[in-house]
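Okay, got some structures for you below.
All of the numbers you see were taken from the coordinates with simple rules; none came from a lab. Predicted model, so just to flag it, every value in this text is computed and none were measured. Cβ atoms are built from the backbone, for glycine too; each structure is taken alone.
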Structure 1
Amino acid sequence: MSDAELDGATEGTFLVTHADDDSVLLRDVDRGQVHTLSENPGLEVDDAVEGVVAPEPPLELTAELVEVKERRSLSIRESREPPTTHEREIAAEQSVGELTREERAGIGELHIISVPEAETEAAVQDVLEDREATLGRAARLGVNRVEIRSAPGVVSVRYLP
């Protein structure tokens, strides 16, 4: 165990879920733990931060970001582009409600979801509204953006560099 772990510090990848001038909420995307920073070191909502947080003495009720290895802004958007032919083929081979995860060439991942045709738009909205979970996954995968494509019966969530 490293010295950082011994003194209560946590190294990981964090998603900024709230930020104002005075404080920041960071969610550890691997462990789910939430850390409240007592001051904002220039972070914004939807930033992904790879670094180390440690409890602030003496009460250890808040934390401080003691090391930043990488910081990147994440984005999520719905695309006008339809799913690719490959994504539509995957969706056609699976049952409604089924999800296929596929690594992209290079960095990232594709999530292809088969949905009832009449519920395609609602499924896209569900992904957009579950922003924290979707961007948390993007942070964990090390990508910068999430693009959602759809066609009747198919939703493709693309985690891209």
Structure 2
Amino acid sequence: MSRIAARLTELGIALPEAAAPVANYVPFAASGTIVHISGQLSRGSEDIRGTVGQDVDLETAVRAARLCAINLISQFRAACDGDLERVSRVLRLGGFVQAGPGFDAIPDVINGASDLMVDVFGDRGRHARSAVGVYRIPLGYAVEVDAVIEVASGA
């Protein structure tokens, strides 16, 4: 068992199958060793939809961002032909929160994704980031997060 797979097991995370796109885009696109991962929604073991600060509280929104991160790691696995050890570095996360008026704890929400990347990948999971409040996210989900990673070539 790889180090990353063992760490996911320690954290009690079973990765879902990588989600198929819901529109006209690909789940990831690579150029050389850099891979851009399309935005992943707050769906999985639970679907977290709604507006943060109105019908979704902060604690639930942090869980939503964590779900997005789990979905991103599933896409990382697909982009790395099943071998998460090939993730050399998580370079960047872009976090989007469907935020209600007056809700400004956007960075706290996206920490749910950032913290998981570091918990799973260690120092390789430390990344640059943006955290943005938006009016609407596709399909009414509360949070969406995309990523840019660097991968090592396959064996």
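Out of 1, 2, choose the structure whose coordinates give semi-axes √(5λ) of the Cα gyration tensor in Å, for residues 54-101 alone equal to 44, 16, 10 when calculated. Corresponding structure: 1. Each of structures 1, 2 was scored by FRET efficiency 1/(1 + (r/R0)^6) of positions 46 and 118 (r between Cβ atoms, R0 = 25 Å, to 0.05); the highest score is held by 2.
Given a value of -5500 for helix-only ellipticity at 222 nm (-39500 (n - 2.57) for each DSSP H run of 4 or more, over all residues; to 500), calculated from one of 1, 2, which structure does it belong to?
1
Upon calculation of Cα extents along the principal axes in Å from the atomic coordinates, which of the structures 1, 2 produces 49, 35, 26? Derived from the structure labelled 2. Comparing relative contact order in percent (Cα under 8 Å, 6 or more apart) across structures 1, 2, the highest value is found for 2.
Looking at FRET efficiency 1/(1 + (r/R0)^6) of positions 62 and 126 (r between Cβ atoms, R0 = 30 Å, to 0.05) for structures 1, 2, the greatest value goes to 2. Hey, distance in nm of label points 7 Å out along Cα→Cβ at positions 14 and 30 derived from one of 1, 2 reads 2.8; which structure? Answer for the origin of the read-out: 2.
Comparing mean count of other Cβ atoms within 10 Å over residues 70-77 across structures 1, 2, the highest value is found for 2.
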